[in-house]
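Derivation of every value follows stated rules applied to the coordinates shown; laboratory data play no part. In this text, all values refer to a predicted model and were calculated from it rather than measured experimentally. Cβ atoms are built from the backbone, for glycine too; each structure is taken alone.
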Structure 1
Amino acid sequence: MRRRERERFDALFDEVLALMPASIHTLIEECPLVLEDAPSAQLLAELGLSEDDEILCGLHTGIPLTERSVDRAELGNIVHIFREGVLDMAGGWDEGIDEDGTPYGGEARVREEIRITILHELGHHFGLDEDDLERLGYA
């Protein structure tokens, strides 16, 4: 990803975060967000994915709260947000309409995809699985 595109994405990311309620900011203090352009080849291999498999917008690493032990402290809970995946999922920077007549792309859609991805990955931090997140509209 080029610097200007990264800066554009990060500005939207900051806007989305600024609009989120204080309770979400409290969660982020507990499980920080890390912005990256894309998952590394090593991470994809660890997940059993290839670059062509699917779009990866984010990833929660660590142990969900529902699986933690009270006997020991758990470290390493982080939410990774992948700029390229979010941008791809949103349909890109430019608005358009696909052959089915479905609109895609544009800054509004990128903002929404950023919001969904943050909430989706924080949901994993709290032990929600993909079915739970789908029911909540964050899949």
Structure 2
Amino acid sequence: MKVLFAADGSKYTKKALAFLVTHESLAGPEDEFVILHVQAPVPPRVKGLLGTAAVNSYHEDEAQKVLKPIEAFLKRHKLRFTARWKVGSPTEEIIRACTKEKAHMIVMGTHGHGLFGRALMGSVAQRVVTDSEVPVLLVK
């Protein structure tokens, strides 16, 4: 099975990873993981002031802060994976990557803000569940 794992670097990402490796039916030796970290774009004015190279370097550094520990964790558990990062809307990039990678499932941690929090600010997890054509496993 091919699994898209959406990682934001929060404690919920760590919980979702722990859940995966403790459930062999989800993370076996034949399974493949695509780890995706999505960052919000830097505002255009800031990009104009700093320059494209500096902004790209910033995004690369931030992505590595999230991806490197996940890569080390998956290597220790001898799981097959690729790691990627994108800049854009998290929901759109997760759905786009799922389609491109032909993933069978999306796994992600959820902050669990509850109804009030979702009403005020929306939820990436909720939008992914709504927009995804494949099953989505949310770990709280």
Practice item. Using relative contact order in percent (Cα under 8 Å, 6 or more apart) as the calculated read-out, with 26 as its value, let me know the right label among 1, 2. Key: 1
**Study point:** Per mean count of other Cβ atoms within 10 Å over residues 2-9, the highest-valued of structures 1, 2
**Key:** 2
Review point. Given that distance in nm of label points 7 Å out along Cα→Cβ at positions 58 and 82, derived from a single structure, equals 1.4, which label among 1, 2 identifies that structure?
Key: 1
Practice item. Identify the structure, out of 1, 2, from whose coordinates Cα extents along the principal axes in Å was calculated to give 49, 36, 27. Key: 2
